[in-house]
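*Asks:* Please find the structures below.
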Structure I
Amino acid sequence: MHELSILMGMVETAEQYAREQHADRITGITLEIGEMSSVVPEYVEFLFPDVTEQTMLEGASLTIKRQPVCVACRDCGQVYEWRKEKYRCPGCGSESARIVSGRDFMIQSIEIRREDGYDGSGQDH
């Protein structure tokens, strides 16, 4: 279960961002997990409370957005959502495609709270 080490790295990244913003705590985090990534969203949800204990993320809300697998047809260039049962290009019927999204694991947003009362979010970190 490599999700543990991945989440520990996510905590470090989020805390670094929060410190740069002079935040006291992180109140929420949104993660984007690709359907073809090696990260299992259910494991992330299960491990999140334990991994964030005694960190700036303790008690923070966790939102997971799943990123679908999108491919680009190698023959006509059309980008479409790939499905096991619907893998042919809807434009030309080709089976030849390359993956353009759906393998990522990233922090989409971080919500922070500062002593001065600022309550905002950082995007794309």
Structure II
Amino acid sequence: MLRASHAVLKKGGILVGYSIHLANPLTAEQSSRASDLGPSFVSGLEDPIGLAKEIGFVDITVKDVTPHFRRTCLTWIQAMMSMEGELKKSLDQGDYEDELQSKSDMLLGIEEGLLKRSLIICRRQ
């Protein structure tokens, strides 16, 4: 997301977005588990500030919003479970189960201290 955004932003343009990334530092075993629990792109993203600098962003602010995102994950899971019948009617059975598992895995990764969610604000130089 950061690389693509940098490519399309005009000089001086501001990027504001959220990212799920690995907590830092993690052992190799923890990193592997975090990659299994998190979204597919989470592997290799331990340092959002370093990556933003490497790409060419400046005035970088990263704010940890993991506690808020944890509550969001819990709410997603509760809503999906309470609306299971309706969701299964409009989704394929496998899609519902996959999405519920994905949300549950993310929550577990957060609770184990392996995954973080951050608000990232930076400017293209």
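Readers should treat all values here as calculations from the given coordinates under stated rules, not as data from a laboratory. Please read these numbers as outputs of a predicted model, since none were measured by experiment. Cβ atoms are built from the backbone, for glycine too; each structure is taken alone.
*Asks:* Suppose you compute relative contact order in percent (Cα under 8 Å, 6 or more apart) for every structure in I, II: which one lands on 49?
*Replies:* Structure II accounts for this read-out.
*Asks:* Determine which structure produced the value -8000 for helix-only ellipticity at 222 nm (-39500 (n - 2.57) for each DSSP H run of 4 or more, over all residues; to 500), calculated from the coordinates; the candidates are I, II.
*Replies:* Details: I: -8000; II: -16500.
Traced to structure I.
*Asks:* Figure out for me which of the structures I, II the number 3.3 belongs to, where distance in nm of label points 7 Å out along Cα→Cβ at positions 43 and 67 was derived from the coordinates.
*Replies:* The structure behind it is II.
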